[in-house]
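In C-alpha cells below, several structures.
Coordinate-derived values only; no laboratory data. Since we're looking at a predicted model, the values are computed, not measured.
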Structure 1
Amino acid sequence: MTSKYVYHSNFWFEESEESNPFAARACYCSGYDVYGQVVPKAGWFEYLLLLFKGERSSPAMSVLLEKLAMSLANPGPREASVRAAMNGGVAGTNPGSALMAALAVGSGQYGGAREVAVAMELWQQCGRDLTTWQQRLRKPEQDERADIWAPMEHAPGFDPNGDHTPTPVLSTLELLTSLAPEQGALAWLSQQREELEHSVGYPLAMSGVAGAAFVDLGLNPEQGSMLFLILRLPGAAVHALEQQQMGWKKFPFYGDAIELANDPGANVSMANEGADS
C-alpha cells in the first residue's frame, strides 16, 4: 500500500529498503547514484555544486568553490558571527547552540549572508555597467518586508568601517579571479575595485568578493546566502571549542566600554542613602 504522504523533490530521489521503509536503499542526486557514483568518484566541492545547481560542474568551478571555501572557513575572532560562537563556547553551551549563535549573527546584512544576497542581486541588475553600479551602491534595493530587514546603511559588499582594503580580501580576490572566467564577475570586480571603492568611500569587503564568486559559480542570491553561512561554520566551531577549553577567565569582558543609561545599581544606592538619612 502506497502512502498518500509523499515528499516531493526535483533533485533528490530515494529507493527504500524492503525491510525498512524509513531507510533508503539507494539515493540519487540529479540522477547520479550518490553512494555508488558520487561518493567514490567525485570531490566534496563537485558534490556541493551538484546539490545546489542540479548539474555536474566543471573541474575549474569545483576548484573555484574550494578556494572560496578555504578563504571563508575561518573569518577569525574579529568577525561577529565567530564571536557569537565563542560566547556560546565559553559559556559552556552545547555545540548546536554555539553554531546556531554563529548562524543567527552571520545571517545579517553587515558582513553577513544577507549582505551577500543583496550584492548578488545587484549583479543581476547592474551587470558590468560601472555607472549603474555606482548609482545603486549609494542606494541599494530595500526589502519590502520591513519587519525582517531594516534599510541597509552601507553599500553591500563593502566595509563602512574601513579605510584600506584588507590584505586577505585583496589576496582572495586575486586568487579567485585567476580561477574564474575571464569575462566573469570576479574579473570585472578586480578591474573596477578602486573605482567602486572611491565611489562609496570605503573598501571592498570579503562579502563582496564572495558575492562575485557565487555569481561566477552560477548560483542565485538565495543559494549564495546559504552557502556563505555554511562555509564560515568551521571557524566558528573551532573557536567555540577552544574558548570552552580555555574558560571564562581568559575571555575578554568589555566592561569599560559599557555605559548603562539607567543603572539599577545606582538607583538602589540612592534609595539606600535616602533611607539612612
Structure 2
Amino acid sequence: MPKPKLHVSHISMGARCGEQLRRFLAGERIPPGIAAIVGTANHKADEQDMTAKLKGEPLTELGASNELVATVTNSLWGEGVFLSEDERQTPEPKLRGLAVERAVRLNTVRRNVLVPQINPKAVARKCVLEVEGFEYDLAGEIDLEEQDDSINDLKTKAKAPPKDEADKSIQLTMYTLFKFYIDKVMPPKVKLNVLVDSQLKTPGKVNTHALTLSSTRSPEELEAMLLRVANFMECLKKGVFMPTNPDNWWCSRRFCGYAPTCPYVRGIKTFGWAGDQKAVD
C-alpha cells in the first residue's frame, strides 16, 4: 500500500504556523490572496515559455504571453480571492484590474530579462522520494532545472527579498534533496528568480524588475533537512501544531485568511476572559 505524500509546502506552512497547517490539513481551505494569484499566473506563462525552449520551439509573442497572464489572473480571481480588511476598502473591480496590470508588468520583465538567460533541462518536474523509516513519501514539483543541473524557483514579490533568502529557502533545500537522492547529482547552484513589483513613494509609480539570488547546498544541509522532516512527521503523528509567534508579520488579518477566526490571534475571544478563571494552587 503506497504511503501518504508529504509536500514541501506542508513543511513550509508548518514551520510558519502550525495552527495554519492544522486547519489546512483538516480541509479548511482559504482562497488565495492577490499576490498568490498574480504569482500563479506568472508561473503558468513561465512554464509555457520554458517548455517551448526545451522543445526548441519559438516563444509566443509577448502580447500573447501577457494575454495568457491576464486570462489566468481573471480566471483565478473568479474562483475566489482572499481580501484583507484594507483591500476591501477598494472596490473589487478596481482591485481586480490592478491585479491584472501587476501580473502583466511582472510577466513583461520575466520575458525580457529572465527567459533569455535560462537554458532548461526539465520543466515543472514532479518528484516523489521514499525515505526508509519515514511514514510519508516526500513530494514536490521543481519549477525548473537548467542544463548544468542547477535548480530554479520563480517568485513574485512586492519588494526585493533579503540577499540571503536563497540561502535559507526550505523549498530549494528540498528540491536539492530530490535531485541528490533521485538523480544522484548535487546541483551546482540553487536559484531564486524573483520578479519584484514595488510601490514607489510617488503615487501611481512602481518599480518592476527581476533579480536572481544564487546559493548552494551541502550534504550536511541535506542531512539537516531530513532531520527537520523527521521532526515534522513526529509532530503530525502526535497532533502537535504550535501556533506562530504573534509578532511575526504574517500573523495578522492582513496576511492570513485564518486570522479572523484564529483563537491565537489578539482580539479573538474564544474561551472567555482569563479573569473568569480561578487559579489552582
Structure 3
Amino acid sequence: MKHPPSRDSINVEMASVLEQKGYEGDQHILRLAAPEIASSALAGSFVHLRCDDSLPMRRPMSIMRANPKQGWIDILYKAHGQGTGLLSKKQKGDEISLIGPIGMPFKQSDYRSRPLLIGGGVGIPPMVFLAEHMKKTRKDLQSFVIMGSEVPFPFKTSPSQIMIPGLPEGVIAGMPLLEDWGIASRLCSQQSYPGCFDGMVTDLARTWLQSLNPEQLAEVEIFSCGPTPMLRAVAELADEFALPCQVSLEEYMACAVGGCAGCVVRVNSPSGPAMKRVCVDGPVFEAGSVFY
C-alpha cells in the first residue's frame, strides 16, 4: 500500500498537457502526463501548479484522479482570474511546472462499510479520487457520494440507475463516471437543475442518515471537502449522529510546502490548541479537531 507522501517525496516535475476539456461555467478538466507525481498521489493530496511562465506565483490544485501505470493525473478547476484564465488556454503538448504530491491525504484503509463522501464546488475532485480508491481496495463497500454546486456541474449529469432508499422522490441526478464504477451518487443545488436535490448537501445527507436503522448508522463514516462553511456544517452533522469524519480544508497558500506558515489553522490537539499548516500537516484533518 502506498504511504502518505513526506516532504522528502515531493517532486518538482514538468508535466505535459495530454488533454483539456471545457465545461459550462468556465470549468475545465486538465489531464497531465506527470509520472512521478502520479506514482505517489493519494486521495486528498494536491499539486502546486504554475499556471503560466509569466506568473511566478503557483496555485494549489486538488488531484481528481491519478493513474500510476499510465503516468497521468486529472485536475478539475474553474477559470476565474488571470492565472487560471491562462491555464485554460493550455493545449496538448504544452508544459506546466508542478510541485507535488503535497499534503496528508484521507485515510487509505480500514473503512466502515457505508462511507459517505460529501463534496462541494472545488471540493468535488478529492471525493472522486477517494471514491475510486475505495472501489479499487474494497469491493464490499456501499459508498454514497453527495456533491453540491451552485454553478453547472463540470460533467453531464444523468439519472442514476443505483437506487438509494430514504431519499426524496425525484432526486435522481448523479455523476456518470461514478455510475460507471458502480458507486451511488446524488447531486444538490439551489439552481433548480433537473433531478438534483433542492438544498444543501448536508440537508440531503441528514435525510439519508435519518432513514438508517442503528445497525446501518454504525457502518457510516463521513469524508468531505469544500468551502469552510460547508465543512463546518458537515462536522456538525457528524457530531449530531456521532459519526467519525475527516475533512479536507481549503486555504490560501504561498509556498505550499510548509515553509511560509501562511496557511495555518487552529487545531485542537490532545495536548491542547495548536497551529497547524494546512499544506503539509493537512489538508485532511479529523473534523472534531478543527470544528469544535
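Which structure, out of 1, 2, 3, was Rg/Rh (Cα atoms, Kirkwood Rh), for residues 126-205 alone calculated from, if the result is 1.00?
Checking each candidate, the match is 1.
Work out which structure the value 20 belongs to, where relative contact order in percent (Cα under 8 Å, 6 or more apart) was derived from one of 1, 2, 3. List each step's numbers first, then the result.
Values: 1: 23; 2: 20; 3: 17.
Among 1, 2, 3, the structure yielding 20 for relative contact order in percent (Cα under 8 Å, 6 or more apart) is 2.
With semi-axes √(5λ) of the Cα gyration tensor in Å coming out at 29, 23, 18, pick the structure among 1, 2, 3 it was computed from.
3
Of the structures labelled 1, 2, 3, one was used to calculate helix-only ellipticity at 222 nm (-39500 (n - 2.57) for each DSSP H run of 4 or more, over all residues; to 500), giving -16500. Name it.
Structure 1 accounts for this read-out.
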